[in-house]
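Once you scroll down, you'll see the structures, which are given as structure tokens.
Computed from the coordinates by the stated procedures, all read-outs in this text should not be read as laboratory data. Everything quoted here is computed from the prediction, not taken from an experiment. Cβ atoms are built from the backbone, for glycine too; each structure is taken alone.
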Structure I
Amino acid sequence: MFIDDQIADQTKSAYQLKEHIRATGRPIAEYRDLPPIEQARHWRSIAFLVLDWDLVPGSPGALGASTLSDFQRQELFTWLESFIDQIFCPIFVISAEDVDDIRRQIDESNTLQRVMSTGRLAVFSKDSLMEDFLGHLENWVSSSPALAALNIWANEYERATDRLFQDMEQLESDWPAYVWKTATEDGVDPSYELATVISANLLHRIDVVQFDVPAITEFSSNSSQAMRRVTQGRTVLPKERLYETMVLPGDLFEGEDDNEVWVNITPACHTVLNRHTNAVGAPDPDGVALHLVRGVRLAMPTSSSSFKALKNRHDGPNGMLIHALFGDAPYAFSFRTQRLTTWGEIAHKRIGRLLPPYITLLQQRNAAYLMNEGVPRVSFELYGGAAPT
């Protein structure tokens with residue numbers, strides 16, 4: 001996507017940059033002004049955004065301090081913040097003006113400053129891009145772990161999506177309707193079931209992706225706080241991302257205070273909210289029974305020995321330790337403390353979902369715990385040794 005008020009003027013650098021991109025075979029969505037942000041749902045697959053800082057027709061565009069008025073700048077910031085909230089892609093802000101002054105102004109917006117600090121948004125002089133625009137783009141993307149991973153993943157994801165739908169169409173062109181019908185008859189949310197079928201089949205059609213760019217393979221950071229945030233992101237899905245009509249293993253519920261949570265370990269087939277209770281009965285979502293295990297927030301370890309003690313004390317046949325679950329803290333789940341409840345009683349307390357493989361392992365350990373059988377104690381005395389003292 002390329003937004004510049006001079007994009008159609010053949011005498012301007014914006015036009016030349018656009019033609020440079022077009023010559024590579026890339027399709028371009030051209031705009032002379034900020035398009036309605038309501039159209040963002042149509043921009044999901046764009047590779048990057050090129051945005052002129054000053055979109056006021058006839059503005060000087062000369063080197064020096066930015067010529068944007070406060071109103072124009074706020075309009076630009078509001079649009080950019082909304083775009084960033086909905087679309088993840090590299091953003092080039094380009095200008096013929098003083099780029100240092102533009103970066104200073106961007107720093108005044110918390111949202112834009114944060115995104116620029118991650119490397120997803122960058123400000124460039126138009127003149128500096130004229131020689132090798134795509135070279136600048138490739139170097140910039142390859143220097144950011146997130147952008148590099150996104151670029152590699154997006155390319156393979158699109159190929160896998162094509163393979164999936166081609167394969168399924170060869171089997172039956174109306175295959176989504178059959179999935180929908182089966183899910184409806186089974187009482188499962190059909191949208192969720194169709195999404196699950198697509199994502200599961202898509203995963204196994206993705207070729208081995210080689211994330212071998214230096215930005216990823218040679219990246220190093222000593223920030224334990226950043227590591228905890230990443231761990232939490234791959235371990236827990238926040239409640240805002242959950243289907244309201246689906247209850248699954250791993251659903252987390254708040255307890256009596258901030259130090260207590262409960263996790264659902266009920267098999268998914270037993271938590272279908274819209275399934276009929278019997279041949280003639282109506283569905284009773286509120287009455288769906290849930291089997292929960294209690295988790296307790298622990299103090300963060302302050303040394304290697306305290307970290308090992310956490311694992312020895314809480315991670316084993318009687319429970320499971322989950323690191324950085326909420327608020328960066330570890331949580332210990334004990335199979336000795338469980339409860340039965342119903343969805344109607346606890347739905348308003350759902351705060352997230354523990355994802356596989358963590359919830360899968362927790363269910364497996366709990367099953368082993370329930371099947372554990374004690375046997376009489378035996379000592380060496382049985383074989384002639386001295387009686388224990």
Structure II
Amino acid sequence: MTWRWQPPVHSPVSLGSLLAGVGASTGFGHPRHDDVAATLRGLFGAQAVHLTDSGTSALIVAIRALVRPGGTIALPAYGCIDLSGAALFAGVRVRLYDLDPATLSPDLESLRRTVERGVDAIVVAHLYGYPADAAAVGAIAAEYGVPVIDDAAQGAGSTLNGVRTGGLGDVGVLSFGRGKGTTGGSGGAALVQNARLGSRVALAASLGAPPRGVGTLVPLAAQWMLARPTLYRMPASIPALKLGEMVYHPAHEPRALSRAAAAVVHGALLRDPDEVHARRERAEQLRVLAVEARRFRPVRSVSGGQPGYLRFAVLGVASDVEPAPHLGALRGYPLTLDQHAPLRDLLLPGETAGAGARTLRDHLFTLPTHSHVTSRDLDRSGRWLGAQRRPHHATISASEIA
């Protein structure tokens with residue numbers, strides 16, 4: 001038995017960032033909200049940035065700014081259950097559009113039909129760090145005069161035509177949760193891209209004063225210590241933690257990003273380019289392995305997209321494919337959005353998941369790409385994928401982190 005158990009996602013946190021978080025939470029450290037907001041404005045070209053306590057809260061802010069209570073939003077029929085939580089708390093109705101399983105991007109014909117049935121806003125979500133075709137979504141939205149919320153909670157540094165996801169709609173959404181690549185332990189951001197909506201977003205983002213956030217630091221410190229493959233087996237063996245599982249958390253009234261989380265996010269943003277590079281490097285090697293194996297079909301990026309690969313996504317072709325949790329090879333979300341019990345009362349009549357969403361529910365698997373994945377881990381993943389040999393160009397030893 002090996003003690004090496006791969007975390008599905010690694011969001012780098014340094015000891016220095018943790019100490020900065022402690023200092024900020026106690027009032028002895030430098031507050032970082034302005035620095036984080038300025039960095040995000042530069043990265044995303046945002047007109048304004050509102051820092052929230054979670055990505056779900058940022059999405060609630062965006063929905064409230066663009067959709068009246070009781071209005072209707074279009075959601076992808078497959079995605080994170082937090083989409084349901086945000087819609088429920090914002091008090092809106094929901095229509096669904098299908099996804100193209102080959103790219104995880106909206107099925108544009110399905111989206112058009114959904115918009116024609118009547119919506120007040122469209123949410124486009126970038127899953128697992130794969131950029132959705134937000135440009136094409138924006139073109140359809142413009143035809144009908146509908147705003148777009150660019151949900152890049154899982155964007156993970158992905159770009160479309162050189163623009164970061166989160167900066168491709170009228171309002172963008174980011175998450176700094178522990179599994180999102182760039183983390184503060186918690187947190188999110190609503191990015192105003194359309195200047196005409198600035199006052200509406202500001203009104204929706206009445207968040208109050210930032211709390212200290214001491215409670216954020218305890219699980220974050222545990223992550224810093226235990227989210228290494230040689231130690232991760234310990235928390236992964238505790239069922240009550242439900243690591244790697246989809247767990248529904250009811251949304252709450254949006255609050256401000258805590259002082260502790262802002263300090264940690266500031267440090268994470270500085271390290272983000274190196275981690276994105278590492279994920280892309282490993283994803284390319286997994287892509288070659290998956291093609292070679294023929295038991296899986298790699299999800300590809302849309303034209304003009306450069307994924308950030310929060311995780312590497314494949315569609316299982318063989319009928320006997322089973323996940324391998326010790327490798328971090330897991331199934332995707334087990335439900336389509338119309339199967340989420342909290343969302344059912346919000347769905348308008350006749351709104352169901354399409355064939356693409358059902359394909360993703362039944363056949364999508366994802367593998368870790370983060371900087372703790374070594375050459376040996378790739379060998380093991382290759383065997384799970386069914387590959388018989390390693391690609392000649394797979395050399396990551398210089399940048400491996402044990």
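A few remarks follow.
- Comparison of I, II - label where FRET efficiency 1/(1 + (r/R0)^6) of positions 96 and 248 (r between Cβ atoms, R0 = 41 Å, to 0.05) is highest: II
- When Cα Rg over 2.2 N^0.38 Å, for residues 24-215 alone is computed for each of I, II, the largest belongs to: I
- When distance in nm of label points 7 Å out along Cα→Cβ at positions 16 and 184 is computed for each of I, II, the largest belongs to: I
- Among I, II, which structure scores highest (criterion: Cα Rg over 2.2 N^0.38 Å, for residues 72-167 alone): I
- Answer label among I, II for the case where Rg and Dmax of the Cα atoms in Å, calculated from the coordinates, equals 20.1, 59: II
- Test item: relative contact order in percent (Cα under 8 Å, 6 or more apart) calculated as 11, pick one of I, II: I
- In terms of Rg/Rh (Cα atoms, Kirkwood Rh), for residues 144-287 alone, the structure with the greatest value among I, II is I.
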